[in-house]
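Below, each structure is written out as structure tokens.
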Structure P
Amino acid sequence: MAIAKMKKLTLISFHEQKDQLLKSIQELQNLEVVDLHSTELGDLEISTNDVDQLQTTIKQCETQIDQIESAINFLQSHLPETSLLKKLRTEKQVFTLESLSAEVAKFSTKELVNHLLTKQIELEKIEERRQKLTEEEVFFEHWNKLSFSKKDVQNAKYITGSVGTVPQHIQNQYINQLKETDLLFVEEVYQNKDEHGVFISYDLKNEEEAQHILNECHFDDLTTNFVENPSVALKKLKHELAELQTTKEKIISKLEKMTTEEWQLMLADEYNKAVLEREKSKLLIIDEKHLFVMEGWLEEVEVQSVKQALNKSLNSHDYSVLVEEVREEDYDRVPTVLKNNGFVAPFENITEMYNLPKYNEIDPTPYLAPFYFVFFGMMVADLGYGLLLFLATFLAFKLFNFDSTMKKNLKFFHLISYPTMIWGLIYGSFFGFELPFVLLSTIDDVITILVISVVFGLIHIFVALGLNTYLKLRDGDKYGSVADGFGWIMILLGLIILLVGSMLINNQLLSQIGGGLAILGVLSILGATMLASKNKALGLGLGVYNLYGVTGYIGDIVSYSRLMALGVSGASIALAFNMIIGFIPPIGRFTIGIVLFVALHALNLGLTMLSAYVHGARLILVEFFGKFYEGGGKAFKPLKASEKYIQLKSKNERLRDGGI
């Protein structure tokens, strides 16, 4: 249970072997390629071969992936939707890079993408045309009663006419003004809340006066829109809209049957993303005229699998490989891989939430796991809630297929269902109902639960200080181990013994031992700080300032009271919900009461578990990590495939799913 031991692998081979070599490494998914240009080799007069061409290839790859994903999104929007349960129960198909390449070669990705993108453009044009026609249809619907076209007035010698609108106004001022003038003949065709639609005719000899009146009334001339009679135009519009709808339905009908093409696009997406990752890794490699040099990090246990893969894919005379130990100067560059057993590994998420440890640090996960395990259970503390969490995660594992990350998260929640049930038994709580046996009551034993919470907190802090002491001693900082670790252990332990001796068992000797131990801790911190400093007076001042940190420890200890507070509050809320349902008459209790019971307890379950998750993490990240842990490590990012739609078959036969 520690940080995996890493090795540095340096590989030299001919340019002709580069693609095959990268494929072999990508299939193993266990080697992170290092950017050699940022190392001392980057100072040599050699550089990446054909950088411009390589970057062009990468851009082409990215463009093709974007087009494929656009085609997938477009096609999936028209395919029958697959239920979530079916998606979760469908296992990903397994491919090697070779079989994936062979499968993609069976069809033309470019033609398929172009075909779908063409259909997308067709549908977009149909929609644009439909919207335009719909607007025209709405327009002519208003004028459907009018038999008029602009050619009716174009060649008139004595009388002309116009069709248009005038806006609505208080007391219909504009429309009444038009109707009252003797110069105009006005026929009102329609009226709505915004405007009046009118046909207007007048004698051509009065055109100037008529136009003046029309302008005063804000007449909007729409005559040019009436190329033909509105009823005829409407008939043509409806016919064209029907044709557009038929064309659209035919296109969509074909798209709905393209499930095979969807799968082909998914394979093409996986293939091109794998190619893209290999091309990007070439930017990290240093080339010279005939050879290239590649460097990477991998776990020590994976070295043999890489060598075997190279032997299978390349002739032994075509490459040279060097495996080295990690040097101290590489500690900031080497990635961190956490290796823990089945119980501890799911809690790595808590460590990653803060920061991965550096390669030369310790992995804090084995030390935080048992505490988080207990803390979460203590804050939720209900047998019914724990059983629900247990069954939900257990059935999810057995019925559905998840990727490795999701399986790890599920296992985390499965594990913390056990302490939830155990503490539920201790508190005697089952969905807020009291069990026949109660070891600690959340109503009567609140002070006892508070004391237990503080005791757990003190143990937590002591472990953190103990780790601090160990790490400082390991790094040769003996004074720091006393000033930041062991000295505080003596102070806190001494104060605890002092309080127990004076307040609980009234033992003067025990009180004196506790007081002496606390004083010894104070003196050791002052002494260690002075000895560590060249300026003794300054060291003494720093020691005094360090002792001021006792207020922080008091705050830390008080912070653990949340273990009691959340456990008691969750139980009290559940009890209150049950009492509310109990007030409902018997008939309603077994109808609406059941619905309320499920809804209210689901709410309490969600809030309680969210609070326990957040506050449990806070106790780890602040009170625990703050005493000894720095972090700042790099995540391991091996050359691999995306595995969004498929699972890449690895020659490495280790179990990768982390199931229950």
Structure Q
Amino acid sequence: RRCRCVSSPHLGHTPHCCSQNPLRVHLGCTVILHAKLRATATSPPIHSMSEYPADTPAQQKLRDILIAEKQEHLYKDWKASDTKEQRKAFYDQIATLDGAYPGGLKAYLASARDLLAASAKGANPLEGWTPSVPQGESLQFGSEAWLQAEDLGSQEVSKCAFVLVAGGLGERLGYSRIKVELPTETASATKYLEYYVKTLLALGDRLPLAIMVSGDTEAMTRQLLKENNDFGAAKGQITLMKQEKVPALQDNDARIAPLSTYEVQAKPHGHGDVHVLLHQSGLVKKWASQGRKWVYFFQDTNALGFRPLLATLGVSKQHNLHCNFLTVPRLPGQAVGGVAKLTHEDGREMTLNVEYNQLGPLLKATVDPRGDVAGADGVHSPYPGNINQFVLACGPYAQTLEKTRGVMGEFVNPKYADSTKTTFKKPARLECMMQDYPKVLAKEEKVGFTSVDAWISFSPCKNATADAATKSPPACALSAEADQYAHCAEMLRWCGCAVEKQSMPEAWGGVAVDNLRPAIVLLPSFATSLKALKGRVPSPKFVTVTERSTLILEGDVTVKSLQLDGGLVVKCAPGASCTIEHCVAANAGFVRGPAPGDAPEATAIRGYVTVRGGDVPSFDFTSGSWVVTSEGSGVVARRAAEEGCAGCVVA
């Protein structure tokens, strides 16, 4: 009979009773060579705590952490026949998870146990807090207050750095790749990342851009930048920061959920990790040492977010704000978080975003039994809507990162399997949000908001068309494109130009919009401020654009007189300039039609294609001064008089 002490021999283990003869079992028992046991495919699993294999000192250190944190279950299916390569893959993943989180796995699991215990008890994180309306500025587009703030911001923007959060794919849109490669609109086909980089180039010299990517988006983002020569950015102007994931947890004891024998489940930690990455990279400290004063955080598919930037910077400067949320007017009960000042019973204060599903109950319990209701204007909530775009003061931000290592307040949202609240339907993980930054600030730090209308600041591209049909606003590719055209058209109207409005709604994929025509595209280098825009259109009464028209302008272009009924494209590279005058353009224009069944995803998510008519005049000047004007029944470009060959038709 076989000795009981070797009923489950395993890798590297010799039963105590056989310690004098490591190749054999106890006297009288069947001789069993350990090497033979290792070779069998049916090797039994490891059970003893002292027998969790690790092949290097680094692996041993990680194993000791796991065992100390009661994660022995991750080894339950390991077998003596498994290879060093399999173990290496396991420990490499654990090392990545341990290194990415400040304080390592020990800190992550400690936080998880506290938060899971509070969740199981039904603890309310807002218990003891009372909301009130925070300090802020509400700016009407084009008002004197807007223009003054914009002028002040124009003096500050050269001292600004920028942070783009782009760690997610477009799966919610029905798009399998990175969202920043999608076109903001189909007339010029300018990609989101291209639009952002061109905005920075128009705003100043070598303004730094940090982009948070993930394992899902890093390679594609690098490829996009490489294929397009960084869209004209200088070498070193753009920095990519990779966000790692955190372990998924399977129960209230914060036991890490295995994915397979040698892999654990890991999920995104949330965009709050951007603060950790900025700290670890040393970028904010570097920016502060270079004299930069502000850091602007923005989202991956909200091209409108840069239009109110200068005014927002002006408000930050005027009020000396550490944190300034860019917000939009919010309707009571709208599924958008509200920025509020919270005061605790013990005297603590903080101004931050409160999620809409928390704001209503909190207001009802503390301020108004009706809950989330309209304010003085009878329409909007007094708590402005958060759009996850904000400005931080660079110096104080750098100091805060040094103190906190960039760690934001976390939360957990487990889906319990039953009323006992002990196990989960699916693994949960800790999450953090970048807009929770004010939670780590001292009471004396000034936090406020700048509220502007959504049409000039917020139109994200995030929902699939089928889902967007039931939402308001739709926030899909179609509505984002329409809003891109519409805000440019409205800016020209503000200047005094006669720009017709769309007369009838246009629908694609069940989503109807009333601002898709005319299609006006004013790219960033055309004008970054309203003051600059007015300079581009010195005689607005001589500019008319019909509903069916498409106008695309980029660079140093001045529009003196234009009658457009169709399409016109005028672009000037740095070093070139153009004046449009005495120009009457009437042609087939741009036409939209149904997308074919085999259309690529970027087209399919819209449901339509945009085609430029063959007779649409298009000019792309790379140098020199030009005049675009009418000649006979067409539109031509001539060298400007100062070029020495006035009247020479070149294009």
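Read-outs: derived from the displayed coordinates by stated rules, not from any lab. As the structure is a prediction and not an experimental result, all values here were calculated from the model. Cβ atoms are built from the backbone, for glycine too; each structure is taken alone.
So the values come out like this:
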item: Mean count of other Cβ atoms within 10 Å over residues 201-208 - structure with the largest value, from P, Q; result: Q
item: Source structure (of P, Q) for helix-only ellipticity at 222 nm (-39500 (n - 2.57) for each DSSP H run of 4 or more, over all residues; to 500), computed value -18500; result: P
item: Read-out volume of the Cα convex hull per residue in Å³, for residues 281-552 alone, computed value 209, structure in P, Q; result: P
item: Entry that produces 125, 83, 60 once Cα extents along the principal axes in Å is calculated, selected from P, Q; result: P
item: Label whose coordinates, when relative contact order in percent (Cα under 8 Å, 6 or more apart) is calculated, return 12 (choices P, Q); result: Q
item: Distance in nm of label points 7 Å out along Cα→Cβ at positions 401 and 537 - highest-scoring structure of P, Q; result: P
